[in-house]
Structure 1
Amino acid sequence: MEQQKFEIKNYPEGTEIEFIDLKVTDLNGRMHHLTLPYSDKTLKTLLQDGVGFDGSSYGFKKVENSDMIMKPDLATALIDPFRKAPTLSFLTRIFNTDAANTPYQFDLRKMAESTEKLLPQYGIAASSMWGPEFEFYIFNNARYSSDAQNSFFTIESSEESMGNGYHIANPFDSHDDFRDEATKILQKSGIEVKYHHHEVGNLGQQEIELVFNPLLQTADNISMGKYILHNLAREHGLFLTFMPKPVYQQAGSGLHLHHYLCAGNGRNAFFEQGGYANLNDTALCYIGGVLKHAAALCAFTNPSTNSYKRLVPGVEAPTAINFGQANRASCVRIPRYIKDPQLTRFEYRPPDATANPYIALSAIMMAGLDGVINKIDPRKEGFGPYEADNFDPSIEIKYLPFSITRALLALEKDYAFLLRDSIFSETLVTHWIKIKNDEFNHISNWPSPIEYSLYFDL
């Protein structure tokens, strides 16, 4: 391994690597992988020529022209913590099969990297920082089926119903040891953890919050973090889900994103002492852009039908398109507990983990950039600031879409901000709208158990 000029984050001394594993996240956010026997020659060939794969199976290209190439990204090297044989794992970059092997325009990791590069290009900032919160449920058992004669799900939890489970202590927090073990694996894999705890849902809802990193690394950490958590749960015979709303009348699971920009000197580009919540005009206009395009963003940040069972007005779910320091029902919350100017930020609360992180984070930043470039003042737009129970009755509060179809309609009407500098394209947007509409139509054709309860005896 000494001949290779890259760092393996969790390389145990003396490990003799047997396999190379290449990982790709598809358009819907699912991870795929391809494994090759290890040799220095194989790795050198992969770096130079890559390996071919069927891009249509990843949602990237049409079947009639689907050959693509993946190459390992050395910066993502780690020993896969869940393979029995020592396996060197890489995330990848995607290339076309033309003579020059040109980079694929919509390689999702390239999209994330290119989006962040717009910050210095437009003189707004040097980089961005993102701090994601993983919320998820752990069940002791989960069974589900949908076919012509069966449609059901059933879950089992070792936790008792004890009211609000937020930060609940033992003996009611059944999975703190699991979170400890997950944290150790995440840290060894280069994914730093801020803290973990039991969440509000009292039948096994968890939270693990990660530290701040730039856009591409954060999207990588989300993708790999989900991989690690799913595999660890499987090893323990547990059932882990990132579904936004897996349990009726229990708290939903989001993927809250804490976010700020950095200036060229590394200082926080959002901070201004004495401004509202110590935010400057750049921060407010950035927030203005995110809120102005919030309905369209839902098509990427909340792309499942289940997403909208969480985004219900009247509970803690972030559904109001406004901002403030105290109201967790607002899309944008500015944490009041921040004392360090360097960590001055906002939290974008609508996203959930059914989102593809590369697309979702890129889209959020494109909305924020649009706000700064076009000076979209959220106060003039009527987005606040509103604190808890402090809404101006003369202003009509706007809310997020209440279904994926409404979100897709919003995207159809509002996607020009995504096309700046060809980060997104009309082709990608229209393809996304089509596949998500097809998904909705497929789901809506299925009778559900609750419909039997409501209508069977009419």
Structure 2
Amino acid sequence: MNYELSRLGISALNAMQQDMLATARKGASVVLLSPTGSGKTLAYLLPLIEKLDAKSDDLQALVIVPSRELAIQTADVARRLCSELRVAACYGGRPAMEEHQQMRGLKPHLVAATPGRLLDHLQKGNLLTQNVSTLVIDEFDKSLELGFREQMRDIISLLPHLQQRILLSATDSEDITSFVGTDRHVRLNFLDEEGDDRIRLLVVKSPEKDKLQTLYRLLCTLGTQKSLVFVGYRESVERVGDFLEKQGLMADIFHGGMEQRDRERALYRFMNGSSNVLVSTDLASRGLDITDVDNVIHYHLPSNEEACTHRNGRTARWDMNGNAYFILGPEEHLPEYISDEVETLALPARVPAPQKPLWVTLYIGKGKKDKISRGDIVGFLTKQGGLEASQIGRIDVLPHWSYVAVERSISRELLARIKGLKIKGLKTIYAIAGN
């Protein structure tokens, strides 16, 4: 199959992607180590798409990822790269039977899945593997941890015809278990080229053990910049998020205990600029391709160096710059592994009031299952909603509904204008998702 980089707004590949493409084209198994934000997903998808047979109705490749969100994003990137490619995303949090029915009708060439859900489909015979020749394990250091090894071993035992294995991570790990089958592989290590100089490290000192007021003052100082706040526990996510919301900040929360729909809505609002702040556990530190994150804020210190690397990797992606703030209480100190020069930021005595984002998220109650496309939404909002193209931001079309960023200043007028109207002949619900 052929792919089109222009669909992703990319004109040229970086050195890592070029090296990966040349190596994988030879059919070799590859272990790729490269910093977060360097474009690893694109690096493995390009050679993978090239070798897939568009005329076949067989499943030919599997991608294992550690989270639901990464499964969805991987499938979306693959579809945008190649219109011929039939790809499915499989993950927990929704009925397996629904996925099975979808795949029976779709006949995917490629499936991106979380380990538990993939194993379930394989054991039930929902996926036929006789023509699966390529296996990709993204974030393999996470997927091959002791708690997941049994699942991974069972999955690989059900893939008897593998010819190529591609493993990717942003942190080095020599411990690749033998059952993966990468005894003979090419190792591409780009970690030494990590752009630490693009991430500015800063300490913000909190006069109190409870750091909520310091976090609030820091976020007010940062204004409308996009900030990802990391905390250690799900309960802390809820507490911090509630506090910031009561203070008037546009903050969403994200953790593994939330319903999938709520997680998706929070993530898309942050990605499209409808909220300035996302408060999350380390769940958001891996795999999420969120562009233009200006700041990573460590409200709770990372548990180890690897966690710090993945957290900080959410900013300064590709060739961008970013900031990483460490909020320290009276008895806290920076971990020893942070050896780079760190500045201390003194917050002003008076901070500006919270600023609202330029965008809000419009919820449309129809999606891919209803044959709705991005083009359909743009046409509806411009022709029937009266918007200019510049007043429409990011559009995310999900299976059963869609999210669209629209300018905050015209959102109420837009809702009144489109109320009761049909999109592509379908009557549906329109609402603002969040404030």
Exercise for review: Have a look at 1, 2 and say which one yields 2.6 for distance in nm of label points 7 Å out along Cα→Cβ at positions 93 and 309, as calculated.
Suggested key: 2
Exercise for review: Using the calculated result 2.8 for distance in nm of label points 7 Å out along Cα→Cβ at positions 117 and 189, pick out the matching structure from 1, 2.
Suggested key: 1
**Study point:** Rg/Rh (Cα atoms, Kirkwood Rh), for residues 29-84 alone - structure with the largest value, from 1, 2
**Key:** 1
Study note, to complete from the structure: distance in nm of label points 7 Å out along Cα→Cβ at positions 37 and 253 gets 3.9 when computed on, of labels 1, 2, structure 1
Revision key, fill the gap. Mean count of other Cβ atoms within 10 Å over residues 45-52, calculated, reads 20.4; among 1, 2 the input was structure 2
Check your understanding: Once distance in nm of label points 7 Å out along Cα→Cβ at positions 149 and 205 is calculated for every structure in 1, 2, which label goes with the largest value?
Key -> 2
Study note, to complete from the structure: Taking mean count of other Cβ atoms within 10 Å over residues 277-284 for each of 1, 2, the highest value is that of structure 2
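FYI, it's all coordinate maths here, none of it is from the lab. Note that this is a predicted model, so its numbers are computed, not measured. Cβ atoms are built from the backbone, for glycine too; each structure is taken alone.
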